[in-house]
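The structures come next, written out as structure tokens.
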Structure P
Amino acid sequence: MQWGYYTTTKELEALVKEAKDKGFLKLWRYFLISDHLYYMFTAGGSPSEVHVYFSPYDSPMDAFVTAQGAILDFESRLRLYVNAANEPFLFYSGVGEENFTGIKVWSLTGLVDAIQKVDARLIEFHNQKGDFEKWARFSLRDEELAKRFEEVRLSGVQGEKLRYNLQEAAKTRSIELKKLVHTATRSF
């Protein structure tokens with residue numbers, strides 16, 4: 001199924017998990033267990049008759065449009081809430097695909113959490129290469145956060161102090177952006 005910015009439910013589910021928000025998780029589960037897929041059924045025959053009988057929609061197309069609108073709205077709100085990136089941040093232990101750790105985050109909210117948990121050597125590796133600021137600049141499209149990450153990199157701190165400074169920069173920016181989103185979407 002293709003929805004909005006993401007091409008798979010797995011990628012959208014990653015954002016839901018990064019949000020760590022009960023409301024988004026509850027809505028996500030509703031989308032996964034809802035009968036809206038049955039109401040879109042168009043193959044005909046006995047199954048179609050059953051789906052049409054129980055469907056609150058006039059046609060499968062109406063069901064599709066309604067479901068698509070709901071999931072796109074959900075995705076848009078989720079992306080704003082977590083400060084979603086265009087591309088995930090991938091944690092490597094060294095240069096080359098063979099050094100990919102399997103850790104991937106899709107949002108600023110996810111990065112805050114990952115920085116807290118990953119090995120300090122991974123953080124130092126990416127910090128030395130300027131990867132955090134590049135990701136903020138090009139994937140998050142957040143020049144302010146990129147500058148903050150650059151300041152941390154240029155400060156020369158390492159180890160747990162580096163972890164703390166990066167996490168504080170990311171967490172502070174995330175809070176600032178959430179306040180902006182809250183103000184912009186207050187009528188919702």
Structure Q
Amino acid sequence: MPILGVIASSIAKNAFTPTGSYDSLATYTVPSGGVSSITLAGIPSGGQYTHLQLRTLVKSSRSAVNDFMQIRFNDDTTTSNYRGHALDGDGSGIYAETSANNIEISWLPGNSNASMFGVGIIDILDYTNTSKYKTLRSLGGFNQNSSSSGTSWIGLVSGLWMSTSSINSIKLTSGTSSNFVEYTQVSLYGVKG
């Protein structure tokens with residue numbers, strides 16, 4: 001018993017202090033009529049943040065049950081600079097895929113899925129490090145078990161942008177060139193530490 005008391009006392013005196021925190025940098029909500037892309041520009045590069053995190057609430061105007069979202073950095077449209085790996089599931093199967101010319105970061109419902117929106121969290125690591133390529137990880141999807149089609153998708157993604165440039169802008173588009181519908185929302189956070 002005395003040993004537990006010493007450990008508990010030691011922990012109380014040396015309380016854990018987080019080394020990192022999140023700051024909200026920007027939030028964009030799609031207006032009535034929708035938009036074909038969302039660009040977040042002017043991302044801080046002065047060293048106050050180590051990583052970035054995107055949090056998304058998204059829906060596509062595609063007249064189908066699903067769509068997917070793609071990401072690009074610094075207006076770089078050189079498709080050979082992007083690579084992606086994904087592990088996806090739709091409730092009836094699991095699928096693995098790779099993409100050579102883009103990074104598909106999240107599944108989202110199409111317009112035939114009534115008022116359903118999809119969610120995603122995308123972490124962009126070491127976004128200002130000019131000594132290495134940029135990597136990201138993403139988890140996103142949606143679930144509509146109550147629909148007659150039972151449409152649900154979830155995806156775990158890793159991505160690579162083969163550039164040593166510091167990221168100063170992020171562009172999101174639908175993988176099928178559809179619009180993002182009204183009330184779609186994207187929030188960007190800077191991660192310290």
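The numbers here are math on the coordinates, done by the rules we state, and not lab data. Fair warning: this is a prediction, and the values are worked out from it, not measured in the lab. Cβ atoms are built from the backbone, for glycine too; each structure is taken alone.
Given that log10 I(q)/I(0) by the Debye sum over Cα atoms at q = 0.10, 0.16 Å⁻¹, derived from a single structure, equals -0.47, -0.97, which label among P, Q identifies that structure? Going label by label, the one that fits is Q.
Once distance in nm of label points 7 Å out along Cα→Cβ at positions 23 and 55 is calculated for every structure in P, Q, which label goes with the largest value? Largest calculated value belongs to P.
Structures compared: P, Q; top value of distance in nm of label points 7 Å out along Cα→Cβ at positions 31 and 127, i.e. the largest, recorded for P.
Here FRET efficiency 1/(1 + (r/R0)^6) of positions 151 and 167 (r between Cβ atoms, R0 = 25 Å, to 0.05) was derived from just one of the structures P, Q, and that gives 0.95; the source is P.
The greatest value of relative contact order in percent (Cα under 8 Å, 6 or more apart) among structures P, Q is that of Q. Please state which of the structures P, Q yields 2.4 when distance in nm of label points 7 Å out along Cα→Cβ at positions 39 and 175 is computed from it. This value belongs to structure Q. With helix-only ellipticity at 222 nm (-39500 (n - 2.57) for each DSSP H run of 4 or more, over all residues; to 500) derived from the coordinates and found to be -2000, which of P, Q does the value describe? Source structure: Q. Suppose distance in nm of label points 7 Å out along Cα→Cβ at positions 111 and 135 works out to 3.9; of P, Q, which structure was it derived from? Source structure for this number: Q.
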